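Alright, structures below, take your time with them.
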Structure P
Amino acid sequence: MFVKNKMTANPFTISPEQSISDAKEIMEQHSVRRLPVVKDGKLVGVVSREDINRSSPSIATSLSMNEITYLLAKTKIKKIMAKNPIVISPDALLEEAAILMRDNSVSFLPVVRDNKLVGIITESDIFDSFIELLGVREKGTRLTIEVDDEPGIMSHLTGIVGVYGANITHVAVYRGTSGKSAVVIGINSLNTSAIEQSIEEHGYKIIYKLQNK
């Protein structure tokens, strides 16, 4: 699945010439934690609530509320934004976005095409996609099967399921470190007793079963 399939297109943005007060208002109004900073359609930075909090007077300040409000209204976003943010293409895979977020300890990425901001993708989007790809919420049965990590195993397992005319909706493989793997097979049926019996008769071990009704 590609980033463009899961990104939020036309995200809320802010100009580098706008103020901290403007950013706070946009974030509060739309319940977002970060804003791409855009100038003439091009991404020039990112500003987050954390950036704003670091740049705002602390509760121990001797400034009056009017003075704090004035200061926030006068401080421009370009003074506090993070410049040169990590970005990703809309044509990149979701796995690439996940790796970038993980390796750089960021929770979202601006999505850029030809130097123009076209969207954003967040860690929540990645989590939702992971759940969707594994079919965890779909009606049916998910069997987790312990197998030897050898060529031909997947073909054999799917062949066993195919004999019973069941439709395999999702497949995932979790490789272990001891020559064993856990294969998760999603089947669009709640009646899988015969399939389970056949799988075990062929020498495989079903280690977990999850049904969504």
Structure Q
Amino acid sequence: MGQENFTQMRKAMVVSQLRTTDVSDPRLIAAMSHIPREDFVPAGRRSFAYADRGVKIDEGRVLNPPLTTGRLLNMARVTKADNVLLIGAATGYTAAVLAELAGTVTAVEQNPKLAATAAKNLADCTNVTIETGTFTDGWRASAPYSVIVVDGLAEQMPQTLVDQLAPDGRIVAVILHDGVPRLALGRAAGSHVGYQYFADGGGCPLPGFEIAKSFKF
């Protein structure tokens, strides 16, 4: 598939997915309009890079659909004044988008192979640091964060991440709410976060955010 095809697919993604769902941040649209998402997926799946569904990558992981990521970042309203924590660096696509929006980005990936891939893909992004660590632990060394982006489905949000938010910080994620995956914007209030669920939508699960299953007789 030629580069020209990918350019048209990227344009179609912006026009038919982002703009029709109130993704309106012009800086975000500009970033997603030119960053080649196909470079962040395995060669055999590049034709699915802009489809409105998750894309399988290595190590049993799946990238969030571009629409889901776009809607989360649109609600986050990231600016160059923000210090951002990204949970789920994967191959680096969302970190590449955030690099154009934020002042600094710390991207955590708990799979060493994917972390190495992300670091390679983001070698030219001087304001992004890739760290290998457990997702639910976040990265305290660079906290507090004005924005936390969980780029996947979290059945529950651990307090360890909430504790790394700056006062009045915000967090975006797909959260399982009443059994339904919902896109959510949370705002810090003391040691707690209040969530606004703004859309139903699929997100690809991130390991470690599962709710423990209770034992039943």
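Give the label, chosen from P, Q, of the structure having the highest value of FRET efficiency 1/(1 + (r/R0)^6) of positions 78 and 198 (r between Cβ atoms, R0 = 25 Å, to 0.05). Show your work: numbers first, answer last.
Numbers: P: 0.00; Q: 0.95.
By FRET efficiency 1/(1 + (r/R0)^6) of positions 78 and 198 (r between Cβ atoms, R0 = 25 Å, to 0.05), the leading structure of P, Q is Q.
For mean count of other Cβ atoms within 10 Å over residues 142-149, which structure out of P, Q has the highest calculated value?
Values: P: 17.0; Q: 22.0.
Result for mean count of other Cβ atoms within 10 Å over residues 142-149 over P, Q: largest is Q.
Compare relative contact order in percent (Cα under 8 Å, 6 or more apart) across structures P, Q and report the one with the greatest value.
Values: P: 19; Q: 16.
For this comparison of relative contact order in percent (Cα under 8 Å, 6 or more apart), the top structure is P.
Which structure, out of P, Q, was helix-only ellipticity at 222 nm (-39500 (n - 2.57) for each DSSP H run of 4 or more, over all residues; to 500) derived from, given a value of -7000?
Q
Given 2.3 as the derived value for distance in nm of label points 7 Å out along Cα→Cβ at positions 6 and 38, which of the supplied structures P, Q does it correspond to? Provide the component values of the computation, followed by the final result.
Values: P: 2.3; Q: 0.5.
It traces back to P.
With distance in nm of label points 7 Å out along Cα→Cβ at positions 22 and 182 computed per structure, which member of P, Q shows the largest figure? Provide the component values of the computation, followed by the final result.
Details: P: 5.0; Q: 1.4.
Greatest value across P, Q: structure P.
Determine which structure produced the value 0.96 for Cα Rg over 2.2 N^0.38 Å, calculated from the coordinates; the candidates are P, Q. Could you put the intermediate results ahead of the total?
Values: P: 1.46; Q: 0.96.
It traces back to Q.
Which structure, out of P, Q, was Rg and Dmax of the Cα atoms in Å, for residues 54-125 alone derived from, given a value of 17.3, 50?
Only one of P, Q returns 17.3, 50 for Rg and Dmax of the Cα atoms in Å, for residues 54-125 alone, namely P.
Comparing distance in nm of label points 7 Å out along Cα→Cβ at positions 86 and 158 across P, Q, which structure shows the greatest value? Let's see the in-between values first.
Working: P: 3.3; Q: 2.0.
Going through P, Q one by one, distance in nm of label points 7 Å out along Cα→Cβ at positions 86 and 158 peaks for structure P.
Every read-out reported here was derived from the displayed coordinates using simple, explicitly stated rules and does not represent laboratory data. Source: prediction; values computed, not measured. Cβ atoms are built from the backbone, for glycine too; each structure is taken alone.
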